[in-house]
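Please find the structures below.
What follows is calculated from the coordinates using simple rules that are stated; it is not laboratory data. All values derive from a computational prediction rather than experimental measurement. Cβ atoms are built from the backbone, for glycine too; each structure is taken alone.
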Structure 1
Amino acid sequence: MNALNRRAVFQKWIVFLLIIVCCSPLIAQQSDKILTKKLRELVKDFKGDAGIYVHHLKKETIVEINADTLFPTASMIKVPIMIGVMDKVEKGELKYDSLLLYRDSLLYPGDDIIGAFKDSARIELSRVIMLSMTTSDNTGSLWLQYLAGTGIRINELLEHYGLKSTRVNSRTPGREMIRAQFGWGVTTPREMAELVIKIREGKIISPWASERMFRNMSRSYWDGFSLFEIPSYIHAAGKQGFVDRSRSEVVCVSAPHGDYVFCVITKNQKDTSYVKENEGYVLLRNISKTLWQYFEPNDKWHSMPESMKFH
């Protein structure tokens, strides 16, 4: 074989290897048909619309049920808002431990910790972020959105990280019409789950910022929904979102046989109640329970109905 032929063969191998490398994530991810069937059974009689995305990171298996359909984020939008603030911290425009001055003009009416502050009270930026993630404090979260530099800037960041659908709508010029339909924010089950995966893998803002955000997402006060069906000794990080006609939750579970991430979102629910038996809440718990039992079939743990009195 002469030098020219060897070069041609070598070039063909390079092209072949590049194709393998570029396409390997698509090839590696396989739809879990058994699990998909189980989850479809759970949503078939749901009175409303439901979207589900599941990604087992070790097995590289996924479940997609309306995974690319647009849904309201409700309070899950607080994850992108946190990203916007952490980007400011990374750039030195804010300090994570800086002391902020609260003003009554920041109040968003509701049952919030920060909203109960007196005018001129002081609180660290880090605590505002913590309350936004843990108790889903609305006053604090809107304050963070302002500090992040408007919804437009946050949306530019989301675009930068490859999210095509996830956007802040509230208090964001140009998004008034879509806000009327979806509320504070809009996303898809796939994008919200994959965003959490990127945070877990240290790919948002910086490794240290991602780690800090992931820790903030690991302390939820609202553990009576998806988290209720995950053992208390298992690390889980995520965010919930609830409005009248929508219930949503995204969770990353550090399970013994491999981490998995799932996002469940509903819309157009007929059940708009806020009781524990709300159909959306029940769906979140049932899906979470099914996932835990499916991925950890030999685990003997099970949730205790009696403990619901604490939720």
Structure 2
Amino acid sequence: MNRRNFSQLAGFGGMGLFSSQSIFASNSDSKKQSFNLAYAPHLGMFRNHAGNDPIDQLNFMADHGFTAFEDNNMRNREVALQEKMAQTMDRRGLRMGVFVAHEIYWKKPNLANGDKALREEFLDYIKKAIPVAKRVNAKWMTVVPGYVDLRQNMAYQTAHVVESLKLASGLLEPHGIVMVLEPLNFRDHPGLFLSESPQAYEVCKAVDSPSCKILFDIYHQQIQEGNLIPNIEKCWDEIGYFQIGDNPGRNEPTTGEINYTNVFKYIHSRGFNGILGMEHGNSRKDKAGEQAVIDAYVKVDQFI
């Protein structure tokens, strides 16, 4: 499942604007799990239990012990819904995770080729994302530099990306907002400029801003480079956010090969107090599958 599919999935979550008290009441007596880390579901993950209304879905997440939420498609939602979701998150103790800050170019160069018009387009997206972030109390927004330019040496492309990100950081720093750069694996997203954690680390060091950090997606990096805990350790001072998905399948932990208990134990041992986005699908698409997601996180979170 790729980010475009997640956006489509999340889009269904915006169908309703008004919370159903009956759904909230039906979940209010549920046994609330306490997690050691701030795992963040997304809209659609618990639709079979909570329905299509985003507010009911947020309440369901909070009822089941989750303390964070992420929404790739937040910038495209109506302002009234953004405000209502922010109010619900504040009331239920949910922190807002990432949303995608800009239009991602999956099949053509964007920041890598140094085109000034594309750079200005990107910076305009960043400017427009700032009020969205403030409206929903988001600290982080996802940035993907786009496709490689096969006509340019990689060093030139890196310089172009760094220059664009420095300008974007200048826009974000006064607001305390952080763009997190997401390396994406070669299998699901062939041809993208940013693919590995050491590369993202190099870029962040060159940008040298508190508003430019790494989004370490554990699913992507298991495919791209493996060696997860050592690479997390090497990148630690530039990591601002994590995302989750098991491999193969990109579903909940325990469905693939990644030892998430050990990975989460390491992240927790470093004192990480940020958010870990559950950017994955459900291995089963029914109510039982949604409960299986919750059960999986209960299981892998038992590292203390």
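Quick notes on this one:
- Structure from which 23.1 was derived, mean count of other Cβ atoms within 10 Å over residues 70-77, options 1, 2: 2
- If mean projected area of the Cα convex hull in nm² is computed and equals 14.3, the structure in 1, 2: 2
- For relative contact order in percent (Cα under 8 Å, 6 or more apart) computed as 17, the structure of 1, 2 it came from: 2
- Distance in nm of label points 7 Å out along Cα→Cβ at positions 62 and 158 derived as 1.9 - corresponding label from 1, 2: 1
- Of the structures 1, 2, the one that 0.30 was derived from, the read-out being FRET efficiency 1/(1 + (r/R0)^6) of positions 78 and 238 (r between Cβ atoms, R0 = 30 Å, to 0.05): 2
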